[in-house]
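Read-outs throughout are calculated quantities, based only on the coordinates presented, and are distinct from any laboratory measurement. This structure is a prediction, so every number in the text was calculated from the model and none was measured. Cβ atoms are built from the backbone, for glycine too; each structure is taken alone.
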Structure 1
Amino acid sequence: MFNDALMEEFSTRETPFYHYDLTLLRKTISEVKSFAEQFNFDIHYAVKANSNRTILQEINQSGFGADCVSGNEVKLVAEIGFQSDSILFAGVGKTDKEIRAALDLNIKAFNCESAQEIEVINQLAAELGKTAEISLRINPNVDAKTHKYITTGLDENKFGINQKDLPDIIQRIPSFSNIKLTGLHFHIGSQITDMKVFQGLCLRVNEIQSWFREHGVVIEHLNLGGGLGIDYLQPDDESIPDFKTYFSIFNEFLEREPQQKVHFELGRSIVAQCGNLVTRVLYVKNGINTNFAIVDAGMTELMRPALYQSYHQIDNLSNQGNTNVYDVVGPICESTDCFGKAVKLPETKRGNFIAIRSAGAYGEVMSSNYNLRDKNEPLYYAS
């Protein structure tokens, strides 16, 4: 991945910057598309994972739709060229302005998370003389067995409609003249690596869909969310997730109605491994209890370790040979500005290039200008 020509390119650039391997991205997209088509599943890329324009252009060329969680995401994918009828708008707190803009674009559907939201969309659609297609995001109370901050499908989470509220909602839906209910939406969390979780989701969705059927509600499409995790520990050995097993589970355990469409909103599993944060070592400081490799990237470039205590493999691209142990830290005035503790690296010196791996999802998109940090343009590479 990091060949001599690429390292030469690195030496001419200001650090830190994101490096994207477009060859790996294209291979990943191809595998997703192949296995999804095998089971007649539709893919909507979760834009929140990475909204970089070049990445979005690559994904749009694949024919995938877009799953958006803000008005600006909806606006951006429309500008990139995603078809309006392939854009879904999710999110627990859509503003009136965002809803109006999405209605003007004639997007495919709103994933609604509360009765009050449905009321507001109906009112705004009426004012614009439009009919809004909606899906109900239902909280299935399925444990994703992932980090508590990225679990979204339990009763204690803010997301989705609780099942106890469904009788009242479906009784009221016919009174909303500018709403058309066509789908059900489920999303239970992110970075899920236990495939049995998805089997459990299917069984719960089957129960919920049966309840709707018994109440005379026809569901044209199901959105099963995303959540498939990646291998942060061995990014080179497992650079493309096991999409075959993932989709096979849904094909085996999900009970579809005839002609019913099934959508997925994959994000991390498509883009995470193609992105790396490249940074230079500024100083090596020998502490009392540890050695510090101080780099010019910080939590302003990659928030995940500070926010989730998440692991990213860290590689010294400049040196090989004898190793030492370092805490790899950034320049931000926060003690949480640390990418890894007790990281075993080849002897590390000022000016060495460091790659923080598997950073293509929730990396660049979550970056900030805290401490008035400069931003450098990403580098794209295709072999």
Structure 2
Amino acid sequence: MTHPVVIVGAGQAAASFIAKLRNGEHTGPIILIGEESHLPYQRPPLSKKYLLGELELDRLLLRPQSWYEDNEVTLMLGTTVTSVDPVKQQIVLDSGEVIHYNKLLLATGSTPHRLPQSIGGHLPGVYTLRSLIDVDQMKPEFQAGRKLLIIGGGYIGLEAAAVAAGLGLAVTVIELADRILKRVAAPATSDYFRALHAENNVTILENKGLEALIENDGKVATAKLSDGSEIAVDFVITGIGVAPNDRLANDAGLTIDNGIATDLQSRTSDHNIYSAGDCASFQYQGNRIRVESVQNAVDQAENAASHILGEEVIYEPIPWFWSDQFKTKLQIAGLNLGYTDTVTRSGKREGSQSVWYYQGEKLLAVDAMNDPIAYTMGRKILAAGNNPSKEEVVDPLVNLKDFT
């Protein structure tokens, strides 16, 4: 019997990979292995609609149980892979069981950075926001009038702040850098979201680090900041980045470079092993990057499946992202990596605008706030490889469609 295609990691990339293989008429056995006991589910709604109780678990799932049965996928959920042997083309499970594979996809995702135990990161009431279990554990904390501290002013932290403030909690966000979103966005985008959160009663403290979390009655109660000030808290959410889950690949001797290094066919340094999603890095415009997004997980996984199906498809994405905060929808097209300057274009609706990133005269990316037209045109312009001038972009009389 032909050895199966095995997938380690049961997330967005895994589900997309399976769908692409079966739609491409791959008839061989497929085994899906995941550490969580749940079927693959959407992660973006966890911090929004699911946390708010507006989305039930069954609607969070990417595919129902019946889909995996219909597509003859063997599910091994609640199962941990302890090692990969590329020479023998086998994996070993925590039970000791050995499974041989024909092709292997490592879609192991990422793990949130946690605060050190030495400053109180272990205390009850301190959470990360990544998995279904994380959200289920913190849900009872979200009660009007309670005091929430969010550590880290990135998109995850700001989305959680928006949900909490909307529920009537007193929310404080601390950011060690001199502005929120500094790692991922230009000052103009930071300014937009700082003002948005201020309008909705979220306190944002920039240039502020955490010195320690202090407990009372066995639970976090106070945060001492780097300037010596103290904040009373009922619970804490940390949003200080993630690390790729690349241990299995590293132990197996695969090349690691900002995660599991893949080529333009999503293959690792072993030609029978592929990788996709948050754990995998790839070449993009001369840089090796990882992209933590639904788009990348789906497209990279489908690229890997295409290669297994015999299609020589090169992975050349135009990354896109989104973030929902209060009544604002941020949509991002492209990557602003290496930008030298930006220009801001006003949208047609009140409060809408877009920030356009350039490296010299080359357009790199667009942040669109409540401006779907700018986002859509930006994606099309990037796909076409065009470079409207900064003066043209900011001119409201210029039709962006002319550059698509």
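Couple of notes before you dig in:
- Relative contact order in percent (Cα under 8 Å, 6 or more apart) from the coordinates reads 20; which among 1, 2: 1
- Per distance in nm of label points 7 Å out along Cα→Cβ at positions 7 and 311, the highest-valued of structures 1, 2: 1
- For helix-only ellipticity at 222 nm (-39500 (n - 2.57) for each DSSP H run of 4 or more, over all residues; to 500) computed as -8500, the structure of 1, 2 it came from: 1
- For 0.95 (FRET efficiency 1/(1 + (r/R0)^6) of positions 247 and 319 (r between Cβ atoms, R0 = 41 Å, to 0.05), calculated) the corresponding structure among 1, 2: 2
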